[in-house]
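Structures for review follow.
Each reported figure results from applying straightforward, stated rules to the coordinates on display, with no laboratory input. Not measured: the values here are computed from a predicted model. Cβ atoms are built from the backbone, for glycine too; each structure is taken alone.
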Structure I
Amino acid sequence: MSLISIPTLRQTIAMSALTCFSLAAQAHHAFLVPSSTVVSGDAPSILVDAGIATNVFEYDHMALQLDNLSITAPDGSPLLPENITHSRFRNSFELQLKQKGSYKLDVMNQILLATYKDQGESKRWRGTASAITKEIPTTATDLQVSERINHVETIVTNGKPGGKSMDIAGKGLEIDFLSHPNDLVAGETARFRVLLDGKPMPNIAIEIIPGGKRYRQDSENQQVTTNSDGIVSIQWKNAGLYWLQVEVKDDLHATPPATSRIASYSVTLEVLPQ
C-alpha cells in the first residue's frame, strides 16, 4: 500500500469490517446476538455471535471482529470474553454472568478518513489519529479529515436488571434506556433517549429493523424521530430480535486533526411475548 504502512492481517480485516458497516451502512449491518438476553442462576453462561450481514441476524457477509470488544459487568468492572472462535461469517465467544444485574457488550471502532493531494495527485487515507502525521506527507495539500466512531452493542441481564453498566458515559453517541432493554414486551411501549456527549439530541431518526426478514413478505422496518428532549417512544408489534441504529453528524467535537465527526450506534434488543 502506498498511502499507509502495510497493516497486519488482523488490522486489515478489522479496517475492512469497519468500512463495510460504517461507509456502507445501508448495505450491511453489524450486530452482536446473544443466545439469551435474560438468564438467572449463580453463574449462567451465554454465547454471543458477532456478524456483519445484508439482513440483520443473518450470517451472509463477514464476521464482526472482536479486537475492540469491551464487556462491562453490573459493578462497572471490565470482563474478558471466553472461548473465542472465528469463522468466515461470524465470530463467537462465551460469557459467564457471575454477578446479578445487567452487562453491556460493546464493539467500538474509531477511524480517521482523509483526502488530500500530493504533487497534484488525489489520494485517500484511513487510519488512526496517532498515525496520520506519520503517514500523510508534510507536502500534502487540500487535506480534509473526518472521523467515524461506531458502537455495536447488546445488553444481557442475570436476574434483576440494572447496575453501573447502564450508566451514561457522557461521551460520544449513546442511548439512555429509560425503559430497560431487557424488559421489553410485545404490545408495550418503550422509551429511549438519544445523547451525544451527554446532551439530548432532538429530531434524530432511529431505524428499527426486526429480525427474520427472509420469512416475511414485508420488511416491517420502522423509523422514529426523537422529540425536543431527545426521547423516542417505540411500540413493539411482535416478539423477537430487533436491531436499532442511530447516526449523528457534527463538526464540534471531532478528534484532531479531523474537523467533522460521524458517530453511529446500533444495539440488538430482544422483545419477549406477553
Structure II
Amino acid sequence: MTSEDAPIAQDCGAPLTGRSVLVTRTREQTHALVDPLEALGAEVLTMPVLETVDPDSWELLDAAIVNLPSYDWVVFTSTNGIDRFLRRFKVAGGTREAILGAKYAAVGSATAEKLRRHGLPPVLVPDDFRAEGLIEEFRALGVENCRRVLIPRALEAREILPEALREMGCEVDVVPVYRTVAAAPDPAVIERLIARSVDVVTFTSGAIAAAFIAAVSSAGLSAEDATRGVLIASIGPVTSDALRELGYVVDIEATESTMGSLVDAIAAFYASPVTPQGDSES
C-alpha cells in the first residue's frame, strides 16, 4: 500500500460508520479511495464519470519512445500515464537500455511509487504534489539540465507544466498516451442522489468535476439537485478552484494532494466534535 492509498487518521476507530461516500474517479483508480474509506466504516458508492481509452493515434508516442535517449527528462503526472506508456513501449520498439537509462520526474507520491515498482526510480519528486512543485524543482536545476523534456500524459490536461518549462527555455514534447471520455452514469447511484442518501461526493480533478455535472445532467438531474445536502470533498487547491468555478462550495479539502490525505480529511471532518460548515477556505 502506497502513501496515497493509506489514510493518515487511523486512531478514531471507524469515524465514517453510517456515512455514504461517492467516488467519481476513473474505474482503474477507484481502489485508492474505496479501500481506505471502507476501512474507516464508510459505505462507498462508485460512479466513474470518465473512462480512459487509447489516443486516436500512437504516432507521437511511438516516435518519442524510439528517440527516448535524446530526452534529458521523462515526466509523469499520473499513474495512468505510466501504465499506458509502458504498455506501448515494447510495441513501439523501445529498448531496455533506453528505458533504464532515462531520468524520471514524478508529480505525486503514488506516481513516484508506481515508477519505483517498475524499477524506474524517479530522480525528482517535489514535496508539493502538484505540477507547480515540479516547476520549482526544474527552475532550481536550470535549463542547462533540462534542455529536452518528454511528458507522456492524457490528451487533455493542465498546460501549466509544459508552458512553464518552455518559458524557461526547455524543449518540451507533450505526447498523448490516453484520452478520457464520458462514462455513462450508474442509475442506482443517480437514484441515491435523488433520494438524498449520499453524504459526501469526492472530486480528484476539475475534469472529473465537470464530467460529474455532465453525467448527472444526462440522467435528468441538475448539478444543484444532485449535490443538495451533500458535502463536497476535494483532493486539493487546484481541484477546489475548479469546483468553485463550477459553482460548488468546497466543504472538505485534503491538506496534501493525495488520496490518503483526502480520506484523512473526510474522516477528520466527521471525527470533529463540532462539524464545520461551508467552504473550507472562506
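Here are the numbers for this structure:
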{"quantity": "Distance in nm of label points 7 Å out along Cα→Cβ at positions 102 and 150 - highest-scoring structure of I, II", "calculated": "I"}
{"quantity": "Of the structures I, II, the one that 0.10 was derived from, the read-out being FRET efficiency 1/(1 + (r/R0)^6) of positions 46 and 166 (r between Cβ atoms, R0 = 25 Å, to 0.05)", "calculated": "II"}
{"quantity": "For 19.6, 58 (Rg and Dmax of the Cα atoms in Å, calculated) the corresponding structure among I, II", "calculated": "II"}
{"quantity": "For -2500 (helix-only ellipticity at 222 nm (-39500 (n - 2.57) for each DSSP H run of 4 or more, over all residues; to 500), calculated) the corresponding structure among I, II", "calculated": "I"}
{"quantity": "Structures I, II, by relative contact order in percent (Cα under 8 Å, 6 or more apart): label with the highest value", "calculated": "II"}
